[in-house]
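Asks: Structures given as structure tokens follow.
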Structure I
Amino acid sequence: MKERARILVVGGGYVGMYTALRLQRRLRDELRRGEAEITVVSPDPYMTYQPFLPEAAAGSISPRHVVVPLRRVLGRCQVVVGEVEAVDHTARTATVTTLATAEEGTGARRLPYDELVLAPGSVSRTLPVPGLAEHGVGFKTVEEAIGLRNHVLEQLDIASSTRDPAVRDAALTFVFVGGGYAGVEALGELEDMARYAARHYHNVAPDDMKWVLVEATGRVLPEVGADLGRYTVTELRRRNIDVRLDTRLESCADRIAVLSDGTRLPTRTVVWTAGVRPHPLLAATGLPLDARGRLRCTAHLAVEGAPHAWAAGDAAAVPDTTADQPGGTCAPNAQHAVRQAAVLADNLARTLRGEPLESYAHRHAGSVASLGFHQGVAHVYGRKVKGYPAWFMHRAYHLSRMPTVNRKARVLAEWTLAGLFKREIVSLGSLEHPRAEFELAAGGKPSQEPPGNPKGSS
């Protein structure tokens with residue numbers, strides 16, 4: 001090993017956290033002797049376990065229990081909260097901006113490294129839909145999940161108190177765009193929550209609400225197969241959820257969702273979950289990318305033609321060595337990301353020690369999805385499961401994948417309490433603007449979102 005190997009991990013998501021966690025175990029002796037150092041740069045000081053975001057939005061799990069503090073689990077790593085703006089792999093430096101550089105006005109600083117792990121993840125893939133930037137909300141972060149929960153409950157308050165039928169109809173119409181995991185699970189859990197909450201409103205009934213799922217293709221949840229996809233549509237429609245297949249959102253300007261089939265839906269809620277794309281940072285690295293903007297990688301998780309650069313997860317096009325047809329790449333999902341992170345960390349450690357590398361090989365085990373209302377679908381090792389057993393499998397699998405025993409215990413405790421006591425239906429929209437009341441009392445103008453904004457308080 002070199003006298004001192006500086007390892008830079010870009011990103012604190014699945015791949016970033018799990019890679020750093022395994023590296024600090026594999027290089028424990030080297031870290032203790034000062035022969036290696038690991039730096040993790042992440043825009044957030046925590047890793048978000050995204051499969052639990054729908055349950056956090058529905059109030060089944062506390063938001064703080066779906067995130068894992070990086071500094072707690074990465075005790076032997078240096079965690080830097082900031083953004084990597086660019087990478088010069090020839091000079092082995094990364095340009096990083098942090099909160100401190102912004103406050104000091106010193107601009108970005110250069111961070112040198114010897115080994116680079118790129119795991120910035122992905123961002124929402126949006127389209128130039130009129131009104132989407134002004135009125136839409138995503139569903140990739142815990143902040144968006146909690147903001148959406150607050151917003152849905154606030155719409156029930158608006159509908160309950162208004163005398164204007166148009167305002168009421170718009171408040172009780174919820175449009176979700178995208179029939180993948182995020183869209184179906186978020187809609188299912190939030191509809192379940194709103195249905196429960198409606199019993200506490202004297203003039204709002206579950207049938208007054210209109211829930212619409214818009215999907216551009218002819219099926220939902222393609223990962224679980226066509227049969228379970230059709231079952232999902234049937235189950236959602238049985239709950240009076242309007243599923244529009246082969247339909248696109250063409251506009252949501254002026255708070256009117258215009259669909260490609262000509263339907264116009266006045267609505268105050270448009271949730272965009274129509275896929276993701278690789279992080280824009282990848283284009284600023286100068287490293288080889290595939291047609292989809294992902295880093296071209298070998299089966300060893302190394303970036304092609306770039307020694308000492310590694311990648312995995314959503315940011316990487318990793319060859320699928322288990323596929324029947326050659327030339328395919330691994331799907332960008334959490335199942336592959338966690339396993340790739342382990343192989344990546346092991347290979348990086350082997351490289352530092354001059355040992356041979358191993359190839360990544362994992363045959364996709366299957367998929368599980370929750371539909372809320374104690375319903376789910378699962379396609380695991382060729383077996384198709386639906387209904388309550390699939391919902392239970394969804395919870396059991398993701399609980400087993402949740403990092404740290406601490407978080408597992410807390411999530412399990414909350415599920416247990418949720419089964420014994422009634423669901424909480426409190427909206428805490430003011431948390432998003434904690435200084436608004438004080439600013440008003442001090443004679444200033446509260447700096448809050450416009451009324452009805454999905455991210456703000458109504």
Structure II
Amino acid sequence: MPVAPHRVPLLGHLPALLRDPLALLSDATSRGDIVRLAVGRGSLYLLNCPELVRQVQVTDADRFDRGRIFEKARAFVGQGLATSDGALHLRQRRIIQPAFHRDRITAYAEVMREQVESLVGQWQPGRTLAFHQEITDLALAVLTKSIFRSTVGADVVAEVQHALPIVVDGVLARSLLPDAWEKVPTPGNRRFASARTRLRRVVKDAVVAHRAAGVDHGDLLSALVGARDERGDPAMDDDQVRDEVITILMAGTETTASSMSWLFHELTQRPDLEARLRAEVDAAHANGRPTTAELVGLRFLNQLFTEVTRLHAPVWFLMRRVTAPVRFGEVLVPAGAQVVYSPTALHRDPARFPDPLRFDPDRWLPERARDVPRSACIPFGAGVHKCIGDGFARTEAAIAVSTIVSRWTLRPAPGPSVRPRVRATLRPHALRLIAVPR
């Protein structure tokens with residue numbers, strides 16, 4: 001089996017993974033469909049082929065569990081949908097799915113509109129925005145208001161907004177680092193432990209208060225607390241609801257914010273695309289305030305969103321553990337082995353996407369999209385672990401992007417070049433934009 005480049009004695013590929021993981025994963029695609037990564041004394045099987053990744057996600061999904069990263073994450077954030085496995089995961093998915101039904105998302109859309117209008121209403125002409133932070137604050141506000149519509153006060157929302165980013169980044173780091181590192185009393189470890197404790201406490205308190213009140217506010221928390229099993233009993237206790245709420249907050253904030261931030265960065269580099277989007281948005285607003293369905297149905301905006309999640313997939317690295325021997329082509333991978341794949345590397349494979357680093361939303365015109373293999377672009381995953389909130393994310397992006405474009409033009413501010421920062425998600429670093437009113 002081929003070995004990925006940039007291996008060093010004793011440490012294997014760990015230095016390259018820490019230094020520039022995207023470059024390592026991208027370079028490894030040229031070595032074959034399945035490539036070995038050496039990490040210390042162990043090995044990872046890196047999958048570079050959409051068909052093999054689909055085998056993991058769909059065809060042979062019953063031969064895999066989530067693996068080490070998610071096992072470690074459970075210790076910090078509980079058994080939410082993003083970390084649970086097997087029968088528990090399937091049960092929770094069935095219970096939670098109605099909370100993301102189209103009718104519910106339509107109701108959440110009013111919260112999305114309120115929050116984005118509040119955000120852009122505070123911008124001042126000529127002001128330089130730390131744009132990724134602005135959009136992250138927006139995404140978190142949308143989620144907290146969608147979850148806790150009338151249940152909690154501003155102090156709880158502020159606590160969540162402070163603690164969540166620390167927990168999100170800290171969980172990934174602790175999932176990759178040796179177990180012993182968690183016990184070292186570093187400032188970062190103390191900060192993470194404090195943020196995790198506060199986040200779990202304030203969310204649990206909100207769940208308990210909501211259940212005691214017994215009122216359906218039409219929010220996500222009402223849907224979770226009100227879920228019933230086949231006997232008509234509450235489907236989840238307070239701890240499980242807490243874990244699901246934290247999972248939704250973690251999974252739905254940074255990923256959506258990163259995608260929208262990259263989208264506006266790309267528009268600042270391509271005035272032609274910005275003009276096409278503005279024309280489409282203006283047409284939608286020509287006869288007054290467009291409906292949510294009209295915004296979600298904007299064709300070019302959808303092409304932009306699909307392309308930005310291809311080129312800048314927010315989730316850049318995933319791992320699964322083999323629970324029963326599985327064959328990938330000529331390679332038999334034993335039970336207990338860890339397989340990894342990178343949506344970012346798959347999405348930038350020139351064999352599937354010509355000129356892959358070019359931002360080209362017209363790749364997703366119907367006549368061109370037909371030629372893209374089904375598993376070649378998987379920003380929301382596939383199979384039983386497919387993101388349950390993809391419709392929520394697309395609706396939020398449609399409302400936020402169209403509202404901003406209808407009122408403001410954003411221009412890059414002088415300063416360092418924007419570059420990807422690899423954390424829990426692939427976020428843009430040094431994205432500073434100047435707000436110019438239309």
Structure III
Amino acid sequence: MSRHTQTRGLGGLSVWRDDAGYEDIRRAVVWNALTPARFPDVMVRAASAGDVVEAVRLARSQRLQVAIRSGGHSWCGSPLRDGGMLIDLSGLRSCDVDPASATATVQPGVTGSQLTAELGRHGLAFPTGHCGSVAVGGYLLSGGLGWNSGVRGPACASVERIEAVTADGERVTCSESEHRDLFWAARGAGPGFFAAVTAFRLRLYPHPGAITSTRWTFPLANVTEVTHWATELAAGLSPNVELSFSLDMVDPGSNPGPKVVTVTGTAFAASRQEAGEFLLPLRHCPLRQSSLSRQLDEPTTFKALYDSSAAMWPPQLRYAADTLWSDAGFPTLLSELADVVDSAPSNRSLVLAPFSPAGRPAPDMAFSVLGESYVVPYAVWDDPRQDAANIAWLREAIQRVEPLGTGHYIAEADLTAASSRARRSFTADDWQRLRSLRERYDPDGVFCSYLSPDEAAL
């Protein structure tokens with residue numbers, strides 16, 4: 001039987017490595033222009049949940065290990081593996097909203113901006129990711145640190161049920177009452193999850209009546225005093241205010257400006273007046289004389305927020321990222337990282353540092369908060385000849401603060417690094433529980449585990 005005959009029964013597109021068009025499709029799998037040199041034997045773009053069942057059964061019968069893609073950033077290109085089968089779920093995009101129960105059932109290829117727009121029609125919202133082009137599948141499996149998480153918590157905490165295809169090619173429903181262990185793992189295991197999720201049932205929330213933002217920008221040299229001020233301020237802010245730092249360059253494009261530290265507070269409120277009250281502590285800055293710019297109580301929308309992030313992360317650029325949880329304060333962490341940002345080989349590279357990105361305590365699930373502070377350095381550049389220099393810069397940035405680290409976040413960790421990134425994205429007990437569950441649900445290793453070189457077998 002030919003390979004094409006094997007995949008003929010699948011409703012979606014399938015392409016083998018020696019087929020015409022393979023390379024274009026392979027590159028399109030990764031949003032990042034820095035496409036990893038990893039080559040699946042066959043890529044299957046599912047057109048239905050039934051296709052996923054048939055693809056997993058075929059892969060099992062042919063001893064092809066399965067990797068899963070939903071569609072999104074995956075900075076290290078985790079869905080691309082050498083050999084085996086890539087099942088692309090990005091075409092599964094149904095979204096069924098039930099306003100009466102304030103729930104929605106969505107397939108993994110639905111993007112954050114699509115979901116937000118559809119929910120907005122019903123006066124509802126969900127803590128979708130900060131980049132609208134990211135599909136919910138990988139985002140929710142990895143935990144999901146999104147908009148208004150100070151109140152809503154990690155997005156996966158609002159997943160009530162999943163539908164999944166197991167390593168045996170069987171469809172199962174998982175929740176707190178069915179296949180509870182698999183449901184536990186689905187909320188946080190990320191790209192090492194040992195099943196293919198074809199649908200999520202989400203708990204929804206009222207759409208904010210107003211979204212308002214305040215921003216202060218200072219010279220990068222002022223990072224220590226700025227982080228002290230904002231850290232003290234944060235303790236008294238409403239959890240409805242999403243507060244963050246960024247270390248980057250003003251207008252890094254054709255007319256680069258100075259390196260800066262920016263403090264941004266975005267309030268999600270019932271009304272414009274309430275949003276102003278939430279942001280009032282940010283309005284009175286004792287460092288205002290040294291500020292380069294300020295934006296006070298600026299009304300915005302989810303669409304505007306997504307437009308801004310799309311401009312910040314265009315797909316034609318090359319990216320690498322890594323993460324760190326830490327119990328050290330931002331004055332310590334960002335003072336160390338400011339020196340690295342100042343010497344970055346690319347003007348586009350930056351560091352983001354959100355306060356309490358996971359918000360309130362979450363239920364029992366694989367995702368957990370591993371530190372008091374969280375930072376993410378991003379190497380961003382456009383010239384392929386500068387790949388080595390920019391990746392080296394990213395590794396240097398993390399090395400500067402890694403002695404202060406308590407763990408990583410699996411969604412954006414650099415899983416290509418020769419260290420225990422995946423293992424250190426979970427508590428020791430949770431890591432052992434994931435190992436045990438993989439042995440139970442996928443003893444033959446049908447699904448790929450983590451990309452980390454020393455943890456590929458979980």
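Asks: To test your reading of the models, identify which of I, II, III gives 60, 54, 44 for Cα extents along the principal axes in Å when calculated. Display every interim value, and only then the final one.
Replies: Values: I: 73, 62, 45; II: 60, 54, 44; III: 74, 54, 41.
Only structure II yields this read-out.
Asks: Follow-up. Taking -8000 as the value of helix-only ellipticity at 222 nm (-39500 (n - 2.57) for each DSSP H run of 4 or more, over all residues; to 500) derived from one of the structures shown (I, II, III), identify that structure.
Replies: Value -8000 for helix-only ellipticity at 222 nm (-39500 (n - 2.57) for each DSSP H run of 4 or more, over all residues; to 500) corresponds to III out of I, II, III.
The numbers here are math on the coordinates, done by the rules we state, and not lab data. The structure displayed is predicted, hence computed values, not measured ones.
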